[in-house]
Structures are given as C-alpha cells and as structure tokens.
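J.: Below you'll find a set of structures to go through.
None of the figures in this text is laboratory data; all of them are computed from the coordinates on show. All values reported here derive from a predicted model rather than from experimental measurement. Cβ atoms are built from the backbone, for glycine too; each structure is taken alone.
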Structure I
C-alpha cells in the first residue's frame, strides 16, 4: 500500500499527521510526506524529527533563506494572491481554486502528481480541493482527517476565510472516502453535513504508545501544568483564566506554563502576574520536543485547560493536551465543553468547570489540593485509560482496517 500525506508545514507541527505517518510506516505502508511549506518554524526540531524517521519526505522550501527559496516564495505568493483576488470576485478558475488561500500547493512537484497512491491523507480544509483534484490523477482514495470543526473555527473570523471554508467543504467534502473527527459530538455533526457514501471514524488526539504510569509525587505544593505550542497571556486558549484561578486559590499551588513565548507576551504575562501578586506561583517552562511531550509532563499533578468556546470548534473538538495529560498519568481539570467533557465522563480522569469561570476553577483546584486521595484516584484513572484505550495505535486501528478492506475490494 502507498499513502501520500499532505502536510501544510513541517509535519512535526502537525501531530495527527506525524502519528499517522509513523503508524502506517510501522504497518508496512510505503509513506510519502509532502511538506507544503518548509522554513517557517524551528529547523532544529524539524531536522531531528526527519533524522529519526525513514518514510519519504518531499519539501517545498519557501523560507527565503536562499536564492531558489526566494524565487519559489515570490512565485507561489503571486499565484496565491491571484487565486484570492479571483475568489473574492466569485471567479473559480480550474487551476486557481484548488490552491485555495494558501501558497503551499502552487509548487506541488510533477513527480508526485504522476505517481499512483492508494490513499491521500489530509487534515486541513485548506488542502481539501487540491487533494480532491489529486485523487483523480493518482487513483487514490481520500482520507479527510478533520482535526478541527472548520465551519465553526472560522465562523467569526474574516468573511473571506469563512467563504472559502464553506465553498471548499460544500463542493469537495463529498469526495472524501473516509472522514475522521476528534470527538463523537463532532462526528455526529459531520455526518449530518457531508454528503456521499463514506466511512466515519472517531480518532482522538491521543499520543502514540500506551500510557507512561507516573509514580505518586507527594508534592507538598500542588504542581499544575498547562501545555501548548505557544503561551499567549490572553486568547481563546484561556491562559488568563488559569492565572486568575491561581490568584483566587485558597491553597498554595504552582502553575507551570509550557510552550514558546514571545518577548512581548512574556512582558504582558509578567505585568499580569505582578498585578495579581502571584509572580512566585506561576512559572514558564520551555516548549517540549514533539516526540517527548508526554515525558515532559512527568512530575506534575494536574493538567489544566482554559479553552473558551467563542466558536463551535472549541465546543465540539478536544485538544491534544487533554490526552497528553492523561498519558502522563495526571489528573485533569478542563472546561465543561461537549468535546472535552466526553472523555471526562467516559473515563473519570478529572473534573469539569464552567468555561471562563476562574472562581470555579480555583475551587476545583483547591478541592484536589486538600483531598489527595481524590487526586490519586483521578491519576490512577488516567493511567488505566492510557494503558488500555487512549493511545493512537488503538484509536487508529479501525481506520487501518478500513484502508485494508478498501484496497482489497478494488
């Protein structure tokens, strides 16, 4: 079996695609990954990920670090801008629309286009029209992994982006053969929206490999961790809600914020901590390597999330961090949103609080800080869930069976 994975940037920053590539390669699949844009993120991380993998990687370098790269960046930028301007005017040229509002596929190599693949795997709506067009030339079937609820994600953003999402899914989602979603509530939503015969599967954002049981820590001060790609003091990720909860807590707890942070955001966060008088209770931790996120969470007690459901996307999906916390053997405290609550109710690994309510979050934290037996019970539930069900190989096996059956039926 041959599979082509279309990654919008360096695949190490697309964890679902990275885990799928590893899983399929380990299962004997000939895997090719096309990184549509390379050079926009940390080279050292990407290089280390590439060095540890054996599947094929094809890159489109538009980082502008060399003459060739600058020329490709300029050409693809002009083509993408033209496509955007035409789309604004409701002009859908056959060779323009598939590139969407991204420059990543303008320079897709002819050598890949002429090859035959059994499956094409994508995880963004941005890639959908291009992948559908590619499906007809490669002869492969299309797996549309909806890592987000895209109509809900862009509902309140720029009108042009919303228009693009609606157009792309209305016209092209029906051509997908397999559709993946991160939660059951999202899966039900997509089943009602996508036409045509296809198979649907829930594949959660679980880490690869079963759980790493954590020893009881007995920390005198409760250690709480928030993990993300980037620390932003105030946005829909709700870091500010977590900080406010620490300030309102009646017990002494320490909050650790793990991720990259700009100097501007660092200054803003420091000012907020000084204003709340908790600079000695909130700490920054460097971002974890994509292959070692779960290991980086060892030694903490509780994993927290602060997501604010400003869009349907936050209501229906479930973030990576929830399952990374569980695989690290932590108790979790997350907002009472359908996508997140689904896992809490099913496995009993943590507590829920009303989204945006820092006072209720503080009370949940204090409850576990004073009742360590309850904390230990939640940690034990996380270890059980991660060891038996909540790991990538377990969730993806149904998709793998469907892929094998689909190929054998041809």
Structure II
C-alpha cells in the first residue's frame, strides 16, 4: 500500500515573522497570479494613497529589463514586497509618500540597481517600515493566529519584531505564551527594560537571500551576480561585542557558505576574548558544510532551518549552479554525519513560505535530492509541539507513489 496516514500534534514554528505577516493580513497579494492578472491587480490600486502589495516573486513576474521596474512606471503609488521579504519594487508615484514617511528610503532605496545593496543592509528597518505602514491590531493578529491553527501550527517565533506595541499585543491574552519574539538590534535598543525582558533574543542579518541573488554563496549565481556579506569581520565583531553585553541569546540570518563562515570566525574570536552569548542560533544555514557543521557542534550553535526551502533547489534552478542545488539543506549530512539531533540542536520553521506543515512535509519526504530527506519522526521532532496552545493538530495522508502530501482535517475545527 503506497498511502499512509500520519497525525501530528499542533506544531511550533521556530521561524516566522508574526508581527509583520499579521500586519500584512488583507493586503493585495500577487502570489499565485499569472503576470497579466498581477499587473491588472496593481493597476487597479488606489491612486490617492500608498499601497503595500505582498507575494511578488521575480521568477514569476518580471517588471523590466536591465535592472529596471519599467512595468510600474504608470502604476498607482505602491511598494511591491518580494515574497522572500528580501527586495521590493517601487512605482514612481510612491516616492512622495515614502519621502514623507522615511526620506532615506526614498533617496537611497528607489533605484532598482543601487538600491538593492541598501535594501539588504537596511532589511530590519524595512520590516519595521512595512509593519508600521500596514498596521497591526488585535483583529489582524487574531485572524493570523487562527489561520496558523487551521494549518496545524499553534505557536510561532517572530524573528523580526516590528516594535514595542506589537510585542505588547503578542504578549497579552489570548496570544500570551504562543509567540516568542526576537528583535533586531535597532528595535531592541528602542525597547523599554520591561519589553527587553520579554524578548527571546536579538536577531542579526549577515547576508541576503536566494531570490534576490544576495545570499553570500561561495561562487557566483548562475546567470550572473554575486551575493555579499553585509558587514566586514571587524564591524561584525564590534556588533557582537555590544550585543553579548545585553545577556540575550543571538539569532543570525546566514544562508550562504560565506555568511556561515564569517559568523563562526567571529564567534570563535569572541569566545577567545572571554565573551559569549547564552545561546546562538543560525537561521536558514542552507549551504552549510560538514566542517562548518562540526564547528557549530563544538560551539553549541543551534541550526534553525526550513524544510520547505528544499524546493529552492528546483525553484531557483535559474540562478543556482548544479553544485549549489545539491548542497542546499543538507539534512542527512547534518543528522547522519555531524550528529545533529532534530528537536535539540536542529529545529525547524517555515519562514512563512508557506506556513504550515503540509508543504514542508512534502518537501521533506520527496525532496529534489536525497541529502535533503527527513523522516516523519525527524520532521515532527524538529518542529516540536506547540507552546501555550491546547488545540489539537492535523491528520495527513501521504501518498508515496504519487509523492504527495494532503492534509485531511484540522481536528480543532471538526
């Protein structure tokens, strides 16, 4: 028999962007639309105010050639946010509105070419900008958390807190205990002492993303382009030295080989100087080598990864060289050779791309490369049970012959 059923408890998503995604509830969405439909949606937006639009993928909707956003020239005022959250596109009509809200963004980030590096270096500030423009209230957060519960996720970690008001909302009933918030250094510095105590830790970014061709890989992207580290080693050491004094755990966004290598170099230097964090997590770690994995074990670093990103090996075949497609998400190496243990020093989340276990489970059981495969038990352990949530989980049908996963029911809504 090729089909089996598996019941999961309500799970804990170790990597999402709760305050940002919740604020995005109800925004126009081009995700899943054909190019013609997406452009029609954009043309129909209001012309008397700034609109945020979510779900843009450069591999599905091209806006121009030669590094331009020509397709947006006559569009209403809009900011088109990349689905990866790395990158955006602006219509010229949006610039007066952005100038009034954040002059630096209008001045430095308005070019499709020169603005790309600025956007990566200012990504945490962009997250706060998006969240504050979109707005977050209890109704939006309730709708978001209810949608997560229906997908089989009862609790999550917010990896880029939008501000103290969002933290206060997420820490209050009925959300209390279900959301762990991590703040960027910029946001953390602005928090009150009470709010700082509520933060799980501090999140930094070391490189960009695959979709934006800005992840710091060890070779150029297929078709051209090089990722880049966002800081020099010395600048990162200065930042780590400051943050270590806060007594909070550290989370570091590092996708590419070079970003992971930089973090490990600096952590070793920091420890040699007698300073360290209570705990360290690497977010994504998609292109981690065996040698780097062993260094992480020695340093006690936890890897927070996303099984749904196994699909990057196929989705970004246009920009990843063959070796990189195979190196992406080396779960079998991490578990079988480096001896990481799912649920202990190897934990899983979604990054909201998409949320819920259904797609991630399919990518884990039926990946593009065998080295990406996870067992059912490893998958469940890596997520772990929801925290602060008593709702039940989901039942899944797994068709091994068709290589398909289907969610049969959400038990809390039966």
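J.: Using helix-only ellipticity at 222 nm (-39500 (n - 2.57) for each DSSP H run of 4 or more, over all residues; to 500) as the calculated read-out, with -10000 as its value, let me know the right label among I, II.
T.: The value was obtained from structure II.
J.: Looking at structures I, II, which one was mean count of other Cβ atoms within 10 Å over residues 221-228 calculated from, given that it came out as 21.6?
T.: This value belongs to structure I.
J.: Can you rank I, II by relative contact order in percent (Cα under 8 Å, 6 or more apart) and just name the one with the largest value? Let's see the in-between values first.
T.: Numbers: I: 14; II: 20.
The maximum falls on structure II.
J.: Where is mean count of other Cβ atoms within 10 Å over residues 77-84 largest, in which of I, II?
T.: Biggest value here belongs to II.
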